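The structures considered in this document are given below.
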Structure 1
Amino acid sequence: MQIQNFYIQSIPKQLLIGFFIGLWLFLFLYFVEPFDMYQLRPNERTFASLGYSVVGVLTYSLLIPVQYLLYNIRKSWSWLHESAMILSLLILSGITSYLFFKFVLLPNEPNTYKFGFFFSQRVIPTMFLVLPVMIFLRWMMGDKTVVETKTETKESTIVIKGENKAEVLHIKESELVFIESANNYVRVFYLLDGKLKSELFRNKISVLQKEFPFLLKTHRSFLIHPIHFLEWKRESSQTILILKPETIEIPVSKTYKKTLVEKFINPAE
């Protein structure tokens, strides 16, 4: 499965995102003239817009090595890391923007905004305008990390029923060992916690053979699950199948012997 990552290992891509952030800031501040930018003369507005955009590029660029260090420590980049990066960018850009505003843009103005007002009324609203652009660019340029996830395959459960509604057995397919016919009944042998158990049902072996086609018929009275086959055994003229785990002996009639030999001895032929 591929997961799109916000972390970007390529330094040129990171710098390109910083450039687009600065460009977006410049265009927004210069043409929209938010806050008190409209009070500035054209040359002052250009200088202010350019200055704030440079602040945006620099603060984003300063966080690139921090991202690199954090990613290499954790070997991953989560939403928590992304949130921490955005918060750091907000704080760093707020401080740097205020220094630019206080000491570069209006160095001789005694009645400038306090940091608290500037941060809450200027930096945070601007950050909300920058965030969608930054997140979009980071998502688009983000590295794709292949993550292998182990999925557990659930084994199918089979339901064996008798003519009586109370005769119901729910077991895993691999737990069914064999079925033996007994007149109008069948005895189902299955594993429970590794031990062989049996239940008697009023049913016909032919019905269960159609219901569970993975079973193999060895004799008119026996159906076996092939995964439990252990070995062959011969007693005089009688062929017998041995099933695990408790070395159960199942008779094999001549009618089904050829099919069983091809299944267990010559599976490729």
Structure 2
Amino acid sequence: MDYDFEFFLVAASIVTGLIWGAWAIYLKLNNFSQSETEEPWPVEYARSFFPVILIVLLLRSFLVEPFRIPSGSMMPTLLIGDFILVNKYNYGVRLPVLHTKIIENGLPKRGDIVVFRFPNDPSVDYIKRVIGLPGDKIQYVDKKVIINGKPVKQTALGVYQGVGKGRDNSGSILLSEDLDTISHDILIREGQASQLGKFIRPEGITVPEAHYFVMGDNRDNSNDSRFWGFVPEENLVGRAFFRWMSFDWELDGFPVNFSRIGNILK
């Protein structure tokens, strides 16, 4: 089972808060002042760590959360070793651990890069791009997305040259794809069969209410909605919006790719 850092933060906040609070109540009931009473070591640690843990929990749960990209499914937009920030507020505020929405806000737009809990294993986070919104009819024919009967425009940009851990994708065709107001790059492998997947039918499939159809930008190397289905709205974690670091030991020369640091994602 994956280590649940969010659960650890919640548990640590409760434990340190209870220890610190219990000590304060003890002093009050016995009319002791803080200055004249030596703190036991658990209280000293709890008093020191509780504010820090609580602040990290609040920031991570309700505002932004950092993620590291582990695979090449979103190339060329995201490379293996990219570190990104995810906006936790865009799609509504949810309680940590329980994931119950307590504040309605916005909903994903077509073209958003979203992090979500994988429907087949919610302990695992996935990152993909929103292609289909509720009510959309999605088709994937000859490596082209068709939304509500209208093919999504693709423009060839040349041959892709991968770097570092993404070198295996060198030789892929680099294209620009237009999704509503979002223009982004994708990769296609010439000579490789179209990844229709096990879920989407040749005649297309309609996205149900409160669900989303997502795909990776590396179209021939992505485990996405074509294979396992839709993402329920309640599985959404947030929208990826910023890359703050890119680190890959297999890069030629220095492992930090400075040209990718500080980029807004689209």
The value 26.3 for mean projected area of the Cα convex hull in nm², derived from one of 1, 2, belongs to structure 1
Output the label of whichever structure in 1, 2 has the greatest value of distance in nm of label points 7 Å out along Cα→Cβ at positions 133 and 229. 1
FRET efficiency 1/(1 + (r/R0)^6) of positions 77 and 109 (r between Cβ atoms, R0 = 30 Å, to 0.05) - highest-scoring structure of 1, 2: 2
Highest-scoring label, criterion being relative contact order in percent (Cα under 8 Å, 6 or more apart), among 1, 2: 2
Structure responsible for 0.75, with FRET efficiency 1/(1 + (r/R0)^6) of positions 21 and 101 (r between Cβ atoms, R0 = 35 Å, to 0.05) calculated and labels 1, 2 on offer: 2
Among 1, 2, structure where helix-only ellipticity at 222 nm (-39500 (n - 2.57) for each DSSP H run of 4 or more, over all residues; to 500) as derived comes to -6500: 2
Work out which structure the value 3.7 belongs to, where distance in nm of label points 7 Å out along Cα→Cβ at positions 205 and 245 was derived from one of 1, 2. 2
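FYI, it's all coordinate maths here, none of it is from the lab. Quantities reported herein were computed from a predicted structural model and do not represent experimental measurements. Cβ atoms are built from the backbone, for glycine too; each structure is taken alone.
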